[in-house]
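Readers should treat all values here as calculations from the given coordinates under stated rules, not as data from a laboratory. Values in this document were obtained by computation on a predicted structure and should not be read as measured data. Cβ atoms are built from the backbone, for glycine too; each structure is taken alone.
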Structure 1
Amino acid sequence: MSPELSEERARLGRADIHMHTNLGDGTASPVRVIAEAERRHLDVIAITDHDHLEGVKRVAELLAKSGSTLGLISGIEVTTRQGHLLGLFVQRPIKMLRSVEWSIEAIKEQGGLVIIPHPLGRLVPSLSRARIEELLSRGFAIDGIEVYNPSPANRAQRQEVLRLNADWGLAQTGGSDAHFWQHIGSGYTTFAGTTVEDFRAALLAKATAAGGQEVPPERLPVAALVGQCAWSWFVDPPRKIARMLRASAS
């Protein structure tokens, strides 16, 4: 084996598995998402718009045309009645506002992996400690937990989540939860290898680690944050309702 190949196999890959596009409640276009992911030397990304797959489908189309080596995971952030849930490797949308138990099963039926995002968070709908422990005690298949999310969603809970996960034993992940292009890659998951398949194998083996703490995410103007909140509250919900109506009519 050549020294170059040995070095490539030994290198830890980086995956940002939690981000949003402007087809959801993010502000970055699919084109910009790809450009920033490549500029920040990510190997794998997951598009996880809320309750639909339109963003990831568009990113997949662009990657196929460009010939990029960036790996893409089809993901979704599901709005359950008890809090948000990440589904990775899904091919169909998961209906929103169902129970978290129903949502886990719906992800698993597709061969997907279940990640708990921003656990214990108080600024966005998040699973509580009691709910997570109840799910684990009842044997629900949870594959990983986001122990590093640089957004305000659970920044204050980080050390508590790490402490609790010492007992829970879930695979550790990091994700930027980026709603702006400036934040893509500010949180990530490291794994042995560089491909989507390598990432999945590492996650299932609980051989992943969270990264991103070494570089604080870029601070944005208050106006940008307010604008994204307005987009999330007033623009994206009607689009989600329209998607639901179209799906029920088809």
Structure 2
Amino acid sequence: MEVRKYADILGARVDLVNTRQAMERIKSFIAKRQSAHVITLNAEIVYQAQDNPELLKIINGADLVTPDGIGIVWAGRHLGYAFEERVSGIDLLELLCEQAPQKNWKIYLLGAAPGVADEAARQLTLKYPGIDICGTQHGYFTAAHQQSIVEVIQQLQPDILFVGLGAPGQEIWIHQFQLALAVPVAIGVGGSFDVVAGIKSRAPQWVIKANLEWLYRLLKEPRRLKRQLALPRFVWAVLRQKKIKN
């Protein structure tokens, strides 16, 4: 049995995996029909978890937590952990959908505004011929509709459930319904459906490689500034952790 190796970032356990290793873990979950929760973690969620013990418990109870965001990679390296690269939700989504037709995996998309998941499904079908997207559901549902949504997913039996409800709402939702859903793998992917559907554009590849995707998104969406203000506080907290650790 493989021993999981973690980085401890402000009390949150983050798996020391690169993209290839994360993919292998996810494929193993599917093969075992394991009902696994995968979290693609960024600095903002970790900082929120400092004042939210339940959220921190959800993070540390997940089956795989990847370093999504340069803030997590920086923090891990600063604390002495060997993070190779970011492992983002949208990259995992694309890689899993690319392999889905050959593996006969069924995909379900849950989240985003009405119509977005449908368009994302259409674009993925065009990009990856033979992919089986067995269902979609927008994220603007009420608590009264949650049980019926869970029942639909149970009936369709997807292998992978991508949840785009925004963080940390999507992590909380997956945790709440994970056992009832009985889906081999559920992954929170934030705003990925908007990008896949063509509503928003991802940063150019050179920007991503320069670890400046956060700045590109901020320039495109200035309303994100309030959320980004958590980053300096996150950095300061990591510096304090490093000082205590030493």
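Observations on the structure shown:
- Each of the structures 1, 2 was assessed by Kirkwood radius over Cα pairs in Å, for residues 115-170 alone; the largest value belongs to 2.
- With FRET efficiency 1/(1 + (r/R0)^6) of positions 51 and 147 (r between Cβ atoms, R0 = 30 Å, to 0.05) derived as 0.50, matching label from 1, 2: 2
- Among candidates 1, 2, the computation of distance in nm of label points 7 Å out along Cα→Cβ at positions 91 and 187 that gave 3.0 used structure 1.
- For -1.43 (log10 I(q)/I(0) by the Debye sum over Cα atoms at q = 0.21 Å⁻¹, for residues 19-154 alone, calculated) the corresponding structure among 1, 2: 2
- At a computed -15000 (helix-only ellipticity at 222 nm (-39500 (n - 2.57) for each DSSP H run of 4 or more, over all residues; to 500)), which of 1, 2: 2
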